[in-house]
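Every number in this text was worked out from the coordinates using simple rules, so none of it is lab data. Source: prediction; values computed, not measured. Cβ atoms are built from the backbone, for glycine too; each structure is taken alone.
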Structure P
Amino acid sequence: MFAEERQEKLLSILREKRKVAVSEMCDVFNVSGATIRADLRQLEEEGLLTRTHGGAVLRTRASFEQASDAREIVNLSAKERIGQRAAALVEDGDIIVLDTGTTTLHIARNIRDRQNVTVVTNDYQIARELEASPSIQTILLGGIVKR
């Protein structure tokens, strides 16, 4: 299991239980305490939890605002699947609008090989993702992004 997948599942458990113990997570994921502590450290840096002695507690929405990078790893596998399925609906020559968000970013990542597609977006990260695709014209609201 990749670290991102483990962290996503760890967050899911944390949302359900509100707190987790390192020893318990070692058993759940069959990994060392050092691995779990590294995962908890990274998730804390992303503002998703607060580490405690021997574990972690969930931060509530009232206590923080998730950063874009942190939101991207939450439900990552679901977002990737949605991005792939939605991108499959985009055909060469289409004009589409992608709103801001981490799920729509996965759509953008899956259409980079399309031909003569125009993408209108208000999301700078999506525009950057598509910037290197020569056959996609990206219109960032406020102007056209040059290729």
Structure Q
Amino acid sequence: MLFSFLLLQTTVKGLETATSGFSGLGFRALPGILVYSLFQTALPEELLFRGFLLKRLASCFPFVVANTIQAALFGLLHGFMFMTVLSWQQTLLIILCTGGIAAYLGFVNEKKAGGSILASWSMHALANVIAGMLSAFMLL
């Protein structure tokens, strides 16, 4: 997961991203980064993809199929945001990395956390906080 995160960050370096608004603000950006990370992105995405979609799909399909579908949709959503500014190879990399992370988060929720989204929400928010802080200190 860490490898995918670092790979994604280097792929989008220098592009306008969701965390670009924090660029150069240093620690002054921390309150905004926390609100953004916890409530604007991680929570809605976890509620939609792992809390709703995965659970509905898992009621119709085996877990592996359901998890693969939600992960593919999550990856596609994140890849489509960059398809006009990156090469198709870079876009595919974003789709595969974010999709792989989504599959892992779905597995953790359903097989390790008893179906709760708290685990994936925490991991997703932490990744977004790290991305926001990298941007705030102009390391991204």
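Listing for the model above:
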| read-out | value |
| --- | --- |
| Read-out Rg and Dmax of the Cα atoms in Å, computed value 15.1, 47, structure in P, Q | Q |
| Winner on FRET efficiency 1/(1 + (r/R0)^6) of positions 32 and 120 (r between Cβ atoms, R0 = 30 Å, to 0.05) once structures P, Q are ranked, highest first | Q |
| Comparison of P, Q - label where relative contact order in percent (Cα under 8 Å, 6 or more apart) is highest | Q |
| Test item: helix-only ellipticity at 222 nm (-39500 (n - 2.57) for each DSSP H run of 4 or more, over all residues; to 500) calculated as -17500, pick one of P, Q | Q |
